[in-house]
1. I have 0.20 for FRET efficiency 1/(1 + (r/R0)^6) of positions 149 and 341 (r between Cβ atoms, R0 = 25 Å, to 0.05), calculated from one of the structures 1, 2. Which structure is it?
2. For distance in nm of label points 7 Å out along Cα→Cβ at positions 141 and 309, find whichever of 1, 2 sits highest and give me its label.
3. Of the structures labelled 1, 2, one was used to calculate helix-only ellipticity at 222 nm (-39500 (n - 2.57) for each DSSP H run of 4 or more, over all residues; to 500), giving -15000. Name it.
4. If mean count of other Cβ atoms within 10 Å over residues 29-36 is computed to be 19.2, which of 1, 2 is the source?
5. With relative contact order in percent (Cα under 8 Å, 6 or more apart) as the yardstick, tell me which of 1, 2 scores highest.
6. For which of 1, 2 does Cα extents along the principal axes in Å, calculated from the coordinates, equal 67, 44, 40?
7. Work out the source of 2.9 here, i.e. which of 1, 2 gives that when distance in nm of label points 7 Å out along Cα→Cβ at positions 109 and 125 is computed.
8. Can you say which of 1, 2 returns 1.6 when distance in nm of label points 7 Å out along Cα→Cβ at positions 205 and 357 is computed?
Structure 1
Amino acid sequence: MLKDDFLRQLIGVGEVDILVGLATHNNAKTIGPIVQAIQAGIVTYFPRERAAVINADGGSRDGTRELVAQVSIDDVRRASNVRTLRTLHSISTQYGSSPSEGAALRTILAAAELLRAKACAVISPESVNIEPAWISRLLHPIYRENFDLALPLYCRHKFEGLLMRNLIYPMTRALYGWRVREPYAAEFGFSARLGSDFLNRDIWNHEMARSGPELHLTLAAMTGSYRLCQSFLGPKTHVDRGPSDLVPALRHTVGALFWSLQPNFPVWSVSGDSKPIPSMGPEFEVTLEPVRINRKRLRDAFRTGVAELEPVFRSILLPSTLADLQLVANMSEEDFRYPAGLWVKTVYEFAASYHKSVINRDHIIQALAPLYRGRMLSFIAENRNGSAEDIEHNVEILCSEFERLRPYLLKMWNGGE
């Protein structure tokens, strides 16, 4: 799968201790400072280790690859005033003519295996506030403390990351037994053992697996004999690309999570109570500054979706669940609440229907979008005046509901009503 020119460059490098992967596609506006921060992190925190930066590019047309090559390690060395004993290699390759999360991660994993890297990290090319310390926080647990997967913890606004807080985190926690805050992470560190294991699985032959590879890597660690930890990175700032489309986000996250339930059924069907994992730094930190959210638009999208998609919902949901949703849809804005228990039943019934393919699976994911908007509205209303501790308390209540109702998912999975 690796191109000949890329292979020759990797062979020329030899073996490394540290590898940092960067998957890019048209990131010319941000890539220079990010590569400098990566290099500064390696020079500062791993000055004696053999290291390489691998850029896997998905067909950029804005000069991203050229900008990666132009970042001089000599400038970084002078700025950090650290004398390194090793050469820091930087290699860029184009894996395809269009971006693919799966192909990008697979390229980085293959390079790491060929270079026999002991500890690896992946950094998002859109994390514009990256600091050199991120490299240490993601790689130190792998390289020095024998962890296999180091996942990030971020400081977020209280209404950011709502899909993670309301579905991805509580569901993976309930089913797989580990309290991993960011199971679908843009930045993470991993060991050679985990990377090689994941690279050599047949998961790459499945289209759904290729669209959410970071989540599947986390699940591989959760379900295997691997050591996980979390490391606090601080604020998370992405490039502002305007409003994002919810449905593609659901496909890459919820679709990947639902798809994973079939191959991982022997694990999650017998898992017990969830357990915390070691965390370096605070487990949660939120900011509370005011932010404008169009609650009316969320409510209208929810009400319209419940009304117009009723025939679809009759294929996915139990009649009692659909009836409860219709009652919620008719609530006034002041009284509007999408209760945690009803939300969990909704998600679990969607997951079971996805497993059974009661209708086209992509249509099932699309149908979840208006219901998720209703849950967003409810979360915002419940936490509008809440402190960081209040929000954490409400998230914990939701997680407890996902755990309590896990037998409900099993029942629906095995036939249900």
Structure 2
Amino acid sequence: MNFLDNILFALLLAAGIGYFTINVKKLIRNIKLGHDVDRSDNASERWKNMAMVALGQSKMVKRPIAGFLHIIVYVGFIIINIEVIEIIIDGLFGTHRVLSFMGGFYDVLIGSFEILAFLVLITVVIFWIRRNVTKLGRFASSDLDGKPRNDANYILYFEVVLMSLFLIMNAADFHLQNLGIGHYNSAGSFPISQFITPMFNGMSEGLVVVIERAAWWLHIAGILVFLNYLYFSKHLHILLAFPNTFFADLNAKGKLNNLESVTNEVKLMMDPSADPFAAPANPDAVPAKFGASDVQDLNWVQLLNAYSCTECGRCTSSCPANQTGKKLSPRKIMMDTRDRLEEVGRNIDLNKGVFVDDGKSLLNDYITPEELWACTTCNACVEECPINISPLSIIIDMRRYLVMEQSAAPTELNNMMSNIENNGAPWQYNQMDRLNWVYE
């Protein structure tokens, strides 16, 4: 590789990483639009949670077939990209297989990479068939119509191309090593690509070199394109699964948080020494908003959840409301939240860092009250999520807004709450008659 190639590679690398950095900053900006919530407690439990769920894939294997296949792709993707380190060094300094000084260990590494690449190819084909031929129920839902379904397929095609380029690059390299051409010194073990090398028999040395160089350049360019596509894809969870599981709610499922403003009012009501007519400490303070109607009303962990969603549909397939034909889909809740957050982010970009009211909101424009009230708060979606996302927390906050800000609860719920207030029970009869059924 000559000096010009080194410069070209450095520019390609700088452009890819630079654009990725811009998107990461935008991502962080958007997540920080949510209000603050403290998730710094119990650090040891959080690290354990991240190690088991994000790194160890412990919740993926609850569905063994999909879990096992996903682990192959996950491990393959992570380990094979160790090879990117060598490509970067070779690209910047014009070397060839610079890590080959490790000898036998290097042979084991390259051999392992190839076997994993082959397994990833097989797995990706199976995933494509599950999505597009057998049309597994949770992938055939209308939630995924349009861009989401195409996005999932694009990722599969990306992986096929990247793994194929990797094996073709190695096969051509191995062929040139056997011929003793130029700087192609013997290095590495090629248990898979050795079966591809016969295709180069009879080709001129120059043509094989062109194929090897083309596969090398396309492989690293493809990786950089894939890296930058992540921001626009559901596969952003490759990066965000780790912080998402670390900052996940550690409370027992079913435990709802109390609104601080309501808690303070209740404490004030129960304090016999409190003066109900006392002037507020800060008369100019803006009253707290109850619940959430838009993404800015959610907390930053909920917005991180939205960006981390894998769109796997496990939450929706286990949702009892969805199973009975209700409109609710927890996956759609997360996708809608992310789409609205992206819309707000674009608004901020267009208005020089300031959000200008666009007349839209997450509630009604993206998520309907019908969806929210279909939820039974059973936590099945939270339990099933492979990276500890909580669609329920968003549903609860939006229902709080409907009840406490708009008094827009369903008639049945309003009747129940009135009965509890007046009769101490959800049913409409006198408190004195509550135990009559015992004697009947």
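1. Going through each structure in turn, the value belongs to 1.
2. 1
3. 1
4. 1
5. 2
6. 1
7. That value comes from structure 2.
8. 1
A short reminder: the numbers here are calculations on the coordinates, not readings from a lab. Because the structure is predicted, anything quoted here is derived from the model rather than measured. Cβ atoms are built from the backbone, for glycine too; each structure is taken alone.
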